[in-house]
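**Student:** Following are the structures in question.
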Structure 1
Amino acid sequence: MFHSHRMTSTDRSSPYTALEEKLGYFFRDPTLCETALTHRSWMNETQKTDRSDNERMEFLGDAVLSLAISDMLMRRYPQQPEGELSKARSALVNEAGLARVSDALVLGEWIFLGRGEEQAGGRQKRSLLSNALEALLGAVYLDGGFAAAQAVVERLFQGALTDTPAGRDFKSRLQEVSQACMQLAPVYTVIAQHGPDHDRTFEVAILLGEKEYGRARGKSKKEAQQNAAELALTALQAERGGA
C-alpha cells in the first residue's frame, strides 16, 4: 500500500512546499520537482548546464496520467463500455482539462520561464501549463513510483470526474456504491407505462435487496433508469450518513 509522504513545512526545507501541499505529495528529491517546472525558454536564456528542461519529464508524465486516469475510470465505473470510458478520459486529459487543474494549483506562478516567454503571457498559456502539469506527474512517478502518482492524480482530478460522460452515468455510480456498501446489485423494474405509443413515458423502480430506493419516469427506459438511479444514490447516501 502506498503511503503519501505526510510532512509539514517545518519537517524539511524546500522552496516548493506550498505547491507540494496542494499536490498532497512531498518530494524526496526536490530537484525532480524543479526540473518539472523548468520551461525550455528559461534554459535557453540562462544557459545552465547542470539542469534540464521539463520536456522529457512531460513525455513520461503524459503516459503516467493516461494510465492513472484509465485505472480510476475502470474502478469508478465498472459498467461503462470502452467507448464511454475513452470519452471520459479524453475530457479529463485534454488541454482544457489539464489547464483547469493547473489553474487550481496556481501552477503558472511556479514555472521557470524565460523573459521573452514571460512577456508573451506564458504563465497563462494552456499548452504550457498542461505540459508542466504532466511533467510534474512524471516527477512524482520518478520520485515515489506509480502508486504515488496515482494518488496525486486522484486527488487532482476526482472533482472533474463527475463532469465527464461517465460521471453523469448514475447507473454506474449506483452500482459501485451499492456493491461497496451493501454487497448488493440494484434491480431495475419497469412498473408502469403511460401515454400512447408515440408519446410513451416509462416508470422504473429500483430495488436493493427487498427495499425500494428510487422511482422515476422517463421518455425511454434508459432515461427512467438514470433518473431513478440518481434518486437512489441520494437516498442511499443519506441513509448511510452521506458516505
Structure 2
Amino acid sequence: MKELKLLYLYHDMLDLYGDSGNIQILKYRCEKRSIKLIVDNYKMGDAEPNFEDYDIIFAGGGADCEQKILADDLMQYKNQIKKAVEKGVFFLLICGAYQLFGKYYKDLDGNIIPGLEIFDYYTEAVPDPKKRCIGNIITKVSINGEKTEVIGFENHGGQTYDVKSPFGEVIYGNGNKCQDTQEGYFQPNVIATYLHGPLLSKNPIISDYIIKYALDRKYNENINLDELDDSFEQTCRAQLINRFLNN
C-alpha cells in the first residue's frame, strides 16, 4: 500500500470556515484508492517538525489576531520551510496562511506582520473595513493543461499585490484584491488561495492534482489515479456555477 504524510500547521488556530475539511477530503479520496494518508498536527509549543519529511503541508485561514500570534512561531522555521518548498514538498495554503508566506501583511492600524518571504507578493488590509472581499467566487484555472472552474467562498480584508504566478483568472467574485482579475498564487508544488469552503470538497480535480503530484514525487513514477465516481460533486458544481453566474 502506498502512503503519504501530511502536516497540518496550527490546526487549533487556523481553521476558519471549515478549512480542516480539506484534510478530510484528501483522506477520503486517498482511502478510496487504498492509499494511506498519515496526518500529523503541529501547534505552538510542539517539537520542531521535519518539514522535508512530509509529502503535503497544509495551513488554513485565520483572522489578524491569529496571524499576529503565529507569525513569530512560524518565523523560526523560515529556512526549513523554504528548503521544503525548494525540494518539492506540496503546500496548500488558505487565506491567512497564503498571506504569511509572502513578504508581509500590513493590518488596518498600519502594523506590519512579517511574512516568511518564501514568495514575493505582499498583503495590505483594505482601508475601509466595510469593503472586504466577501462572497462566492469562481476562478478559471489550468491544471495539467486542463482548464476548469474552481469554486469557493472568500472573506478577506487583505489585498494581495505583486503576484507573479496567479492560481487562476477570476470570472466571478473578487480575487487577490477587490474586483481583481487574478486569484491566489500557483507553482507546481504550491497552491495558495483565498478560497475557503472548503476548497477541495467543491473541486475534486484539485484534490486529485495534489494527491497525484505527491505520489509521483515520492515514488518517482507517473502514477495513474483510479477514477472515482464524482457525479454527485459535478452535479453540485454545475448548479452552483449556474447560480453564481446567472443570479
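**Student:** When Cα Rg over 2.2 N^0.38 Å, for residues 21-84 alone is calculated for each of the structures 1, 2, which structure yields the highest value?
**Tutor:** 1
**Student:** From 1, 2, which structure was helix-only ellipticity at 222 nm (-39500 (n - 2.57) for each DSSP H run of 4 or more, over all residues; to 500) = -8500 calculated on?
**Tutor:** Computed on structure 2.
**Student:** With semi-axes √(5λ) of the Cα gyration tensor in Å coming out at 26, 24, 15, pick the structure among 1, 2 it was computed from.
**Tutor:** Working: 1: 45, 20, 13; 2: 26, 24, 15.
So the calculation was done on 2.
**Student:** One of 1, 2 was used to compute mean count of other Cβ atoms within 10 Å over residues 93-100, and the answer was 27.2. Which one was it? Intermediate values should be presented prior to the final figure.
**Tutor:** On the way: 1: 17.6; 2: 27.2.
Traced to structure 2.
Coordinate-derived values only; no laboratory data. Predicted, not measured: the structure shown is a model, and the values here were computed from it. Cβ atoms are built from the backbone, for glycine too; each structure is taken alone.
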